[in-house]
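None of the figures in this text is laboratory data; all of them are computed from the coordinates on show. Since the model is a prediction, treat every value here as computed from it, not as a measurement. Cβ atoms are built from the backbone, for glycine too; each structure is taken alone.
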Structure 1
Amino acid sequence: MIMPLAAAAALAAAPLGATVDKIAADSGFAGEILIGKGDKIVLNNAYGAVAPSGKAKHQVGAHWRLASITKQVTATLFLKAMEEGRVPGSLDTPIDGLGDVTWRMLLTHRSGLPNPDETPKDAAGVPAFYNQPLTQAIAHCSSRPGKPGADFAYNNCDYLVLGGAVMGRNLLADPQGWRGWPAGMTMARPGELGVPGFVAGKPEPRFRLDTFSTSGGLIGTARDVFRFDRQLMTGKLLSPAARALMWTAEGGRSYQALGQWVFPGKLEGCADPVQIVQRDGEIQGVQARNFILPDKDVAVVLFTNRSSDDFALGEVWQGKGFVYDLLSAAACPTA
């Protein structure tokens with residue numbers, strides 16, 4: 001629903017907290033939102049009930065599955081390892097054991113490796129890949145050669161392979177014990193899921209988050225993600241040159257960069273397009289979004305434990321919807 005102009009203007013003029021509270025209430029949002037400006041967290045609120053029909057409320061500081069925000073972290077740490085010489089060659093260097101598949105192809109999902117989503121599904125629709133130990137998952141990823149330069153195909157195997165390079169060791173060698181993740185973030189252990197998710201109003205089907213590993217298995221808080229964003233924005237994780245490389249979109253019709261999407265977004269209240277670095281994530285009943293707006297020195301992190309079929313976050317390019325309203329309030333206040 002498109003908000004009337006008078007109502008939109010009144011909402012934009014309200015203090016940020018009141019504006020975000022209204023956006024969340026009007027949409028029925030259940031989860032947690034954090035907005036940071038510079039090094040300061042200007043808003044961190046929780047909304048709604050954990051279970052659709054439950055009484056327990058969401059709490060600030062909950063430990064969420066980061067889902068594919070993990071890929072953004074993995075890509076960043078990979079670029080850092082390459083910058084420090086711990087990964088030889090360049091992004092376009094073929095990888096030992098993968099034929100002519102390069103690091104860039106993994107980072108942009110053009111490797112043609114076996115795809116976990118194509119494994120047989122159980123009665124709940126969960127691919128078999130995500131209900132097996134990590135050892136078997138890795139074996140599946142290497143079960144046949146890749147197809148260098150294949151068409152884009154979103155594939156968690158790409159980032160499982162990258163994970164081994166990031167860690168400088170075999171991914172199977174106790175990834176939970178590795179200490180290189182950003183502060184506060186940990187890799188899910190068997191049976192660990194973080195905040196429980198809901199699909200079609202019911203508890204999500206069974207799966208193993210630890211099998212997602214470096215493609216989607218990190219757990220952390222909204223503040224942990226914001227801390228990562230600030231370190232990335234301020235050059236503490238990557239040099240400006242390496243960050244610029246990571247944030248350079250493919251071009252043409254694609255805004256895909258390395259482990260994230262980067263595009264000019266038109267927001268309500270801003271006269272000019274705003275550069276948006278976006279990382280989406282969704283595993284079963286939990287959705288995650290991480291937005292970095294470098295030109296505005298703003299970061300927005302949000303989690304909801306309702307699937308995309310239960311709660312539509314929307315996209316900036318649609319010019320309406322939850323994410324559009326939230327980013328407009330955070331980055332383009334009119335008061």
Structure 2
Amino acid sequence: MAPSTTKQWTVQAKDGFDSLKFHDKADIPPLGDHDVLVNFHYASLNYRDLIIPKGKYPFPMAIPVVPASDGAGTIVAVGPRVSRFHKGDRVLTLFNQSHLAGSISAADTTTGLGGSLDGTLRQYGAFDESGLVLMPSTLDFQQGSTLPCAALTAWNSLYGVEGKSLKPGDSVLTQGTGGVSMFALQFAKAAGARVISTTSSDAKAEVLKKLGADHIINYKTDENWGETAKKLTPGGIGCAHVIEVGGPATMAQSLKAIRPEGTISIIGFLAGYSKDQPSFLDCLNNICTVRGVLVGSRQQFEQMNAAIDVNGIKPVVDEKVFSLEETKEAYQYMWDQKHFGKLTIKIDDPSQSKL
């Protein structure tokens with residue numbers, strides 16, 4: 001018999017991490033005809049999860065809301081008209097629940113888990129069957145939980161524009177060692193691309209090398225790292241793709257690194273704002289495409305998962321794991337930038353799943 005209550009967290013306000021509240025027995029609503037009930041085993045955190053309770057998230061959201069978009073679990077119950085899944089299937093959550101294929105719509109942006117809709121920091125959650133995908137067979141639940149946001153964003157950045165998708169021999173520039181950047185590095189190497197990565201740490205540089213980075217630039221000692229990256233490409237033509245995670249403060253260097261008709265994918269603003277940020281005319285001057293990326297579609301998710309299985313790609317996961325009850329501590333640990341790779345929260349042991 002399916003459970004009727006669940007342990008879960010909710011974001012109750014926008015005044016910091018103290019607005020995160022734990023509930024020991026929240027009600028689980030009855031399943032609709034096309035709903036499935038997921039017993040979550042792991043969730044992973046993204047920078048977006050941290051800024052939602054701080055009131056800094058720029059996209060649609062609702063309060064109160066169960067936080068976090070990324071989760072991996074087992075289906076323990078299905079509605080009477082469910083056709084995509086069966087009890088016992090291992091599944092992952094889709095970030096924007098209605099973004100199934102093609103370009104994202106304005107309506108899709110209002111269906112983000114952990115923002116507009118209840119997310120994954122709970123033992124059990126009911127989802128429409130359309131908002132889930134099967135987990136890669138080569139990954140465990142902890143690894144799988146890291147894919148819905150960071151990995152899919154990286155995949156969309158490299159493959160999301162028809163005619164400009166990543167090709168063997170292309171040069172790709174990644175910034176830092178956050179989740180999106182490291183997934184982009186792994187996906188690009190699997191596709192036969194050359195990868196140039198930036199970091200400020202010798203220790204992190206060693207990890208980037210192990211993941212296959214061809215060149216590493218320390219952006220603290222080389223303030224003109226964009227030009228340096230361009231010089232490192234064959235013939236000095238520049239990078240076909242730049243994964244831009246810094247935002248306005250790093251965009252000028254990204255423009256220096258890009259090749260004509262290259263693509264800069266903006267996925268964050270970790271470096272903060274800058275009064276001297278480039279204008280849209282700089283895109284014309286550099287003859288490049290600059291696009292904002294909000295994760296990706298279910299179709300892209302399934303394509304990415306197939307590539308992960310075929311290439312044996314393993315997510316980089318921080319060695320520290322928090323329990324569901326320690327969620328606040330996990331938020332602070334990540335906010336203090338103590339993590340390396342994806343930070344995960346263990347929710348329920350897979351062996352205890354109530355099928």
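Out of 1, 2, which has the highest value for distance in nm of label points 7 Å out along Cα→Cβ at positions 77 and 109?
2
Using mean count of other Cβ atoms within 10 Å over residues 149-156 as the calculated read-out, with 15.4 as its value, let me know the right label among 1, 2.
Matching structure: 1.
Consider the structures 1, 2: one of them gives 5.0 for distance in nm of label points 7 Å out along Cα→Cβ at positions 21 and 157 as calculated from the coordinates. Say which.
The structure behind it is 1.
Given a computed value of 0.15 for FRET efficiency 1/(1 + (r/R0)^6) of positions 61 and 221 (r between Cβ atoms, R0 = 30 Å, to 0.05), which structure among 1, 2 does it belong to?
So the calculation was done on 2.
Looking just at mean count of other Cβ atoms within 10 Å over residues 213-220, which of the labels 1, 2 belongs to the structure with the highest value?
Looking at the calculated values, the largest one is 1.
Determine which structure produced the value 23 for relative contact order in percent (Cα under 8 Å, 6 or more apart), calculated from the coordinates; the candidates are 1, 2.
1
For which of 1, 2 does Rg and Dmax of the Cα atoms in Å, for residues 53-132 alone, calculated from the coordinates, equal 18.1, 54?
It was calculated from structure 1.
Given a value of 0.30 for FRET efficiency 1/(1 + (r/R0)^6) of positions 37 and 101 (r between Cβ atoms, R0 = 35 Å, to 0.05), point me to the structure among 1, 2 it was derived from.
Going through each structure in turn, the value belongs to 1.
Kindly point out which one of 1, 2 the value -6000 was derived from, the read-out being helix-only ellipticity at 222 nm (-39500 (n - 2.57) for each DSSP H run of 4 or more, over all residues; to 500).
It was calculated from structure 2.
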